[in-house]
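Computed from the coordinates by the stated procedures, all read-outs in this text should not be read as laboratory data. Nothing here was measured: the structure is a model prediction, and the numbers come from that model. Cβ atoms are built from the backbone, for glycine too; each structure is taken alone.
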Structure 1
């Protein structure tokens, strides 16, 4: 599209930047925000909270499409093949971006080449919880009981390479205890069995677990963050329990298919930052103990690279494999 010289000069004189044609016409339709887990987990809570604000800001519906199972690989494959026009994006997380490349030899995509990091949305505290029927009232008693009864306890996760799977395997590595992993297709389904006592333990994000902890249906025994969290000030960190430098949290961000125009990626990042600073998202994140992101794509890309370095080592040391 040719821009008349007079219009260009007028805009320049006023200091008004001209958007490219791609950004000026985006979004032309609703935006599909793929979440690689079943409903009911922290990833969906973060996605829906942000999507609601983005819908208001962009004038187009940003709808969450839960596509669980397969360690997130089907969802990632779907989005990698989608048109790179900014109308299909995906929720990336520690499992799909920093762990899967090291436990699955033949993924049908390259996370570092077939996707563009847009922005980090949130970091969410990891909690370690047990069913009240487990004969342990705190973290130390739980570890002692698990070590005395190897293989007797099962823990559920949102699926292979989910944040909860990784956190629990990391905990098993440092404590020397053994629990059997039961992967589900999301946090919601695995919580159903945990609450019923069919599994005995889990690690998941604070938003999904806090209501059940407050009701007494689950017992929080530790947090994976470096410091205790305000929502549960009496629950110690794993590091406090004698496992120095132990730290694990869940994190979530937006990625787009490779080839998405840079100006659309920039606009999506800027709109995401605006959404994260809105009153509704800020209030929800404070309540959930989440720390908002919103930084530029380059910052998110550097964070992913850092996480890949950390988790590739943990995967090797812990011998984490898909179940």
Structure 2
């Protein structure tokens, strides 16, 4: 199968589940073409609400619809929608509204648009909210299955999608299990916990490291909250090095979630966090930016090899 952006998979899945779940509605903040909620809008115009460039109002409206029995998906760029933290905190999390908050264009891999458009703190913000589940699927199959699952999930959820196309990492017939890590490759030298668009590069890195005689496992963390701490701790106890790979700030995202799990279980293993350091993003091609921040396959392999040596 050709690579596909998870935002495309999201839009297609949302339009599809709308047929079976009449309570599903969608709201967007003037970015339906980019978030791909436009596919739902074309199919169900009476259940789609274009809110304009007013994300705070969209979140409030979506919360009201959720409390009225609907299953709303509110969509915008990750940086814009999680930037409305006050509304997410009070309207959504505090009321435990059954709202699906969808942030597309996550990470530096969106490219030339630069930091003002790059969602680099969204996972951290969403993880900090009590009762808010956080999903970051790795490919189109996982995204489609996650959207299907969200039609029956109870409680608020943040779902992150990619602008860039990503290769499949899951087999045909893949079944999404909320809160469960997915082991894609076993290894006894190191394990890489990866999320979203970084899962495929992590697999490529592990393959290249195998040619150097290093046995590195890869585990897909599609659910950052609740984290599958049992799987994280079990895998960490078998290796010399634990690495995390995420197209996100290393503060508050997957690296922090894994560090918390290891600390709680008192696992004494070295942790290497691969992501955006304590800095802002920048403009450049996706390939240039991923290479600069060591988030491409070559960069991940280099950092893991150096840490093991």
Structure 3
């Protein structure tokens, strides 16, 4: 245990943890939206994130992106990549809802069936990108790690004693906070958001008041997919790699973040993601990077032992405008 290394560089570890935790938080929003309305753990959401990373890779390859482009070109690649990733991830999430979950809802299937279906859809999406694309497009789309152009070259922007905050840090922080604020305001301030909260609180009463439950459910899947798409763009900018099963571990971390903050709570997802990222960074310094996952899940278990509803605990249905 290297406590001195953690104390000496705690500022940098905190920044790095918040950086990675911001991506977890955006993915966690998809879990929280679906659970808040349907009480469903959508394990296929991790593959929605994966689809977003491949969408970014595809559009950057089509545009001829290279490492370290000029600032105007980098901005263009980021904006176009963001739009394509959000559209691809949102569309994938919508297809999952329409093809896999809606027929089960109409048959009033038990919760266990939804859970098994979610795991099955997740595996199917992994294999599509791990096998089918490998067969038709060659090794770059196979089961190996695929590199992407390094669109943003890491460069310190703010220097403090013992802490360097880079341009990548600022991009991820700003994007995560802006998307969280935008989603929170949409849910709490708009007519469509009131419909989401109404269905989350009481589906039968919402139906009597004229709220179309199917449209609301489609909306939350699309919104969750868009959040995952933004996260996939930020991941691509930050780490410049993807893989057919890249969503597996990130999805587990995002689900952990959602539960840690209070699943069904939008602000809890953000808090849970940031806390989880910082815990991972600290544990990596104290022990080594191999212990990141173990420490994160141990913290989750400890929190749930003493506060089963998570850190914030308020459900989406009880959120107020």
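Given that distance in nm of label points 7 Å out along Cα→Cβ at positions 69 and 189, derived from a single structure, equals 5.9, which label among 1, 2, 3 identifies that structure? Write down the numbers at each step before the final one.
Numbers: 1: 0.7; 2: 5.9; 3: 3.2.
Computed on structure 2.
Determine which structure produced the value -10000 for helix-only ellipticity at 222 nm (-39500 (n - 2.57) for each DSSP H run of 4 or more, over all residues; to 500), calculated from the coordinates; the candidates are 1, 2, 3.
Answer by label: 2.
As an exercise: relative contact order in percent (Cα under 8 Å, 6 or more apart), calculated from one structure in 1, 2, 3, equals 37. Which structure is it? Working shown, then result.
Working: 1: 27; 2: 18; 3: 37.
Computing relative contact order in percent (Cα under 8 Å, 6 or more apart) on every structure in 1, 2, 3 gives 37 only for 3.
Rg and Dmax of the Cα atoms in Å was computed and gave 21.1, 80; which structure, 1, 2, 3, did it come from? Write down the numbers at each step before the final one.
Details: 1: 21.1, 80; 2: 18.5, 59; 3: 19.6, 61.
Of the structures listed, the value fits 1.
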